[in-house]
Every structure is written in C-alpha cells, then in structure tokens.
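Quick heads-up: structures coming right below.
Any read-out appearing in this document is the output of simple, stated calculations on the displayed coordinates, not a laboratory observation. Treat the numbers as computed from the prediction; the structure is a model and nothing was measured. Cβ atoms are built from the backbone, for glycine too; each structure is taken alone.
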Structure I
Amino acid sequence: MAAMLAAPAVTHAQGAAGTVYLTIDTGWSREAEQIAAILGRQGVRATLFVADEPTFRGDRTLDASWAPFWQARAAEGHVFATHTWRHWYFRGDPAPGRVRYVAWTPKEGETVLDQAALCEELGRPTARLHALAPAARILPLWRAPGGRTTPNALAMAAACGLTHQAWTANGFWGDELDAAQYPNASLARRAIETTRDGEVVVLHWGVRSRREPFAQVLEPVIEGLKARGFGFATLPPQGRG
C-alpha cells in the first residue's frame, strides 16, 4: 500500500465565484491527448482516477504503452487516485466484511471480496501507476465505478485507508450520455450555467459510445467557468463532501 500514501494536493487560487474540482476517470481514452492539451493550455490541474480499462488503441490504460502519457500528466501537476483495478461494480453486501463485485457483462463473471481482496482491488491501480510514473502524487481517495457503493464497500475501503469521492449534484457534465439526445452545445451550456462553488466534476478521457465527444466543448466550458469567476484545483487528500 506504499503507493497509497498521500502527497500534498496541487492547489490554485480560488476564483471570485469559488473553486471547481475537475476529476477524470480512465474510460476509452480516445480523447486523452486532446483533453490533456486543453488542460495544459488552460492551466487546469485535475485529479485522475485510474483503472485498468480497455482503450481505443487495443491495449489497456495501465499497460506500459501508456507510461509516457501518465508520466506527462504527473509532470504537469495532476494528482491521482484509484478507480478499482477491474472496473467492476459493487452490488450488495452478502455478509459482514464481504461485498459482491460484478462485471458489467455477466459473461465476465462476479466475485465476493473480503477485506484483503478489496484492499488489493483498490490498491493495485495506484501501485501500477506508481511503477509507470514514479513521480505521480497519489491521494488516499477512491471512486467506485458508476459511483455505486455499498455500506460494506465504504467501510472496508476506509479500513484500507481510502475515502470515497463521488461527484456532486451538478458535477456530471454528461460526457457518457447519448449525443443525439444530449448534444454538446446543450451539455456545455448546462455545465457553464449550473456549476457551483465546490463542485466535483467527473469526466472521462473518452467515452466509446458517444459519437460527439465532449472534449470538443471542454475548452469553451472551462473558459465559460473562468469568465464566471471560477478557479480550478485538485482535490485535497481528505476529499470533498
């Protein structure tokens, strides 16, 4: 669990309207370089939740082939946390100290995790990231896939030294939604208008199913929020409620 040790979060000056905490989950990673470039131009640092997921290149997000990408993000001042290794879903507590963990598709299977297995599932992504990018700063936070937790999952993760970090009420900007029903223009307008001080926003490095990638409007959204007086910061080690 050495890779779980917290390092100080990168902080930036709070804007007149408050602070937005941008977080990014791994996802399909098709727009990863585009998003990273936008964040670099805008001087925005994010908290990156990592899992070992398939990518558009035919590899996986924590393969050695992605080491240069993660090393570059660490050098830019982004911070990291765990999003589970397999990106399965927590679906109930069958017994004390146990949690049911289920794949997105039934053919991939399911299992029941005990305390040691849950700590392994949550610790493995950041341990792997640390091997790929030794300079990465890792926070003692985790995010359940889909944001779906159970009482046991939360308590058992806390016993691993990890605090769960969800997104806030207006922090889902819709990059996973169907583009025909939720076009970028409407999502961008909503993100700019509804974001509030302390918002924890969730995005992905690319979503396979979305035909109109949200990355196309990410920069206008950031600029719109800055125009409203918001600043951006990485999450503190204790997370945000």
Structure II
Amino acid sequence: MTGETPRGASASTGEAAIWHDVECGAYAADLRVWDELADRCGDPILELGAGTGRLAIHLARRGHRVIGLDHDPELIAAQRERAAGLPVTPLLADARGFELPEPVALALAPMQLLQMLADRAERLACLDSIAAQLLPGGRLAAAMVEGMPEPEEGEPLLPDVREVDGWVYSSLPLEATVGPEHIVVHRLRQRVSPSGELTDIPDQVTICTLTADELEAEAAAVGLVPIERLYIDPTADHVGSTVVVLGEEA
C-alpha cells in the first residue's frame, strides 16, 4: 500500500474518471452499431450510463446532438470537460427515473447498462422513463450479454493500462462467476504511484442474467415492442453482445 494520494488537475484525471477510462474508454467494437442506428433514427440521442463520454462524444463528433446521462457526478464533470464545444448535454440523473430537457429520437443503453440495474422493477422504471420521452417513431437500443462463453486455453488476458500524471493504473479481469440470477465479473485494479508504490484494489461488477426474449417481454409492460436485433462481435478482450431494438406500439 502507498501513503501517496493521486491528485488530478481536472475532472478528467479524477479517480472515477480514470478507472472508467481504463476499463471502458478503449472499447470500440460497438461503435458501428450505434453509428448505424444514430444515422437512421436522427437526433436528439440519449445515452444512458454515458460516463466520461466515450460514446456520446464519438456521436457528437459525427454531427449528432447527444444527451449523456450518468448518476456519478465525477463522471459527468469529466464528460462536460471533454465535450466542450461539441453538441453534448451532460445530464446528472438516475437511469431508474429521469426527466430529459427534450424528447429523443433514439435512446441507447450500451455496455449492458440495463443488466446493471438491480432487478426487474428497476429495469421497468428505466424503460418507463425512456418510453415516456421518446419522439413518435423513436427507438430504444440496449446492448445485452446473454451468457458468458467458456474460458479458452491460450494466452492469459492482459490488463487494461493507462498512465496519468506519472501514476499507472491497470485493471485485469480475473474471472466471471455465472449464477442463476447474476453474473459477477471480478477484476484486480492496481495503482502505481510515481515513486513506485503499488496499491491492489479488488473490484467486481454484477449484472443480472437476462435474455433478449425476457427484456422484450418486460418492455411490453411499458408499451415498447420488438423492432429488430443487432449484434456486436466479440473481441479478444470483450464478449459479444445482442442489441435489442424496441419502439412504441403502433
């Protein structure tokens, strides 16, 4: 353990923003799907769980007008800093119940956002908020993991690493524990100070087990019906995802 405390000069170098960047910032396998939907559906676009702005800023740079919603004030501060000059509106709010500044043509829930909510009741609250604030003909697209692949023999996984102001941050996926109701992903975060002191920080993320069929059935309770399913290919570091696209009943 180290007695040193990392200090950031801005919101973008705060601890929450750094870990978000380490574990999510480099992911790009899903961008093709979101680009296609954004170009097809138009603006404005809502991103749920937008964090520091990985996707929201990407879409804004392509000319779209985006609302980036997240419940973490540190991540919203970093998103606001990074999106300066772009058509991004950072919104500090809870995905389980929120009010938007305007209705949206497309709502995106990337990175298994809906599965990170605690249970069906929380998902329904989120879906209801979205359904109430979609423009006519609007769409919700949610990325889901429907199961974890069996681990393959071969080269061990390498940690995600980022250096910030002389500090080195790394995050190594250790294992995924699959149960009947939840998948728990265990990671080891490590932080190395400029003087070489190492801090180990065990971390885990819990997501609900949920199939595309089950999500579509839940969405029907708030008047959203299946439109199509799209797919995000797996990478060496990430499992593939099913994207469930929903819209209002005719």
Structure III
Amino acid sequence: MQPSPQQLHGKVALITGASSGIGREAARLFARHGARLVLTARRQAQLQALVAEIEQDGGQAIALAGDVRDEPLAQALVETATERFGGLDIAFNNAGMTGDPCALPDLSLQAWQDAIATNLTSAFLGAKHQIPALLARGGGSLIFTSTFVGHTAGLPGMGAYAASKAGLVGLTQVIAAEYGPRGLRANALLPGGTDTPMGRASTPTPEARAFVENLHALKRLATPAEIAAAALFLASDASSFITGTAMVVDGGVSINRT
C-alpha cells in the first residue's frame, strides 16, 4: 500500500541513524509527507547537509549529533521534539552496526558489548524516553530497525549482530502489549540486504555482492528508499491496526532456496 501525499502532515518524527542509508532516505521521505523532524547520528556535517536539503524543499528539521548509546542524547532528542515542535508522534530507532564478522569463539567481549549497546541498548534508551512523549500525544508509532538475520536465517560470523537485532523483536512485542491500550503502536522493521554504506562494507567485492544478491528471491538488494517506504507505512495511519509485528521487507531472502 502506497501512502498518499502528506500522510504524516502535522506529525513530529524522530529518526536515529539519519546521516546515511535507510535513516537518511526515511528523513527525506517523512519530510515530503509533511512530518517535522528531529534527526540524530554521529556525523554533524552530514546531518546538517540533510537538514539543509529538507528545508530547501520546504520541510522542517533539526539535527542533534551524538552517540545513541548515551542516555542523555535520548533524553535531549525528545526534549528537542517537544520544545521545538510541541511533542512527538513517531520514533524510528534505526541506528545500528554490523560489527566485525567472526566465529563466536573469536569474538571479543568488547565487540559483543559494542553490538549489543549500539543495536539493542540504544533502542531501549530511545524507547524509555520516547514512550512518555508519544503517550502524551495519544499514542503514535514506535519503529525499530531489526533484520532477518537471527529471525528467519542465521548467517555465519554474525552472532553478536543477530542476537542484538533479534532482541529488538522481543522488545517490540512487549512495548506493543504494554501500551496498545493507550494507543501506542510498536513494530520492528526487518530489511533484507540493502544497498547502504554499511551494507557495502559487508560486501566489498563484486563476487561478495553477487553472492548476497543471489540469496534473495528477487536476485537484488533493496534500495534505501524501498526500506524507507516500508518505515513510512508503519509510521502512518495506513498501518493503524498493525502492532507488535516483525515486518519482513527482505526481497524474499527468508524463503528463497534457489
């Protein structure tokens, strides 16, 4: 289902990991659909360039650079949404990392902790501060970027990544059950292979990319814009009866055997 223009008119949305890839495309798309945006990532220059692009197109956005593993940032983002735009209606917790692929016995404790902190703990910290603000506006939509890895498939060398991203599905389900009666919807978005800078780093050669493309039923990777469109669906009223889901947007990688 393709949401109509201005599907997010009057809404305030917070997006993490917004400086590139899926987060950047989601920011541009949400803005075109009328949302006012609070954006974060670690790279200030890229964030400011994105804000300038959105404002040039007539949208409204503010950037606050920082590390999503830090609770003061999570709190500051919600405070900024409230002070600048009057509240919060949508939170897209998208920031993440793949980490260094390796066999589990070779995985350092630090590498494990980094993956858990970046992919899972940051989502907890975000939700901790976002939920009260969303409830204050009547509920809204809370979205987490997970993955098919660790949900429908296990990939060698991806233990920390899979564990941290699978944890997001459990977190999503609990939030959906706890706050559904108060109008808050929570969903996890599970992309397949996506042509982002992080994805390209995981497939550094043409042969590696071709191998990953072939895992998918569609025999290609997603564009960031395609995943952003799925996030828009979950953010908008088009998905008003959808909560607690692990929504697979993976080009058929979960079911493909050819």
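Taking mean count of other Cβ atoms within 10 Å over residues 48-55 from the coordinates of each of I, II, III, which one would give 17.1? Numbers along the way, then the final one.
On the way: I: 21.8; II: 26.1; III: 17.1.
The correct label is III.
Assuming 1.8 is distance in nm of label points 7 Å out along Cα→Cβ at positions 88 and 208 as calculated from a single structure, say which of I, II, III it is. Derived from the structure labelled I. Supply the structure label, taken from I, II, III, corresponding to helix-only ellipticity at 222 nm (-39500 (n - 2.57) for each DSSP H run of 4 or more, over all residues; to 500) with the calculated value -9500. Matching structure: I.
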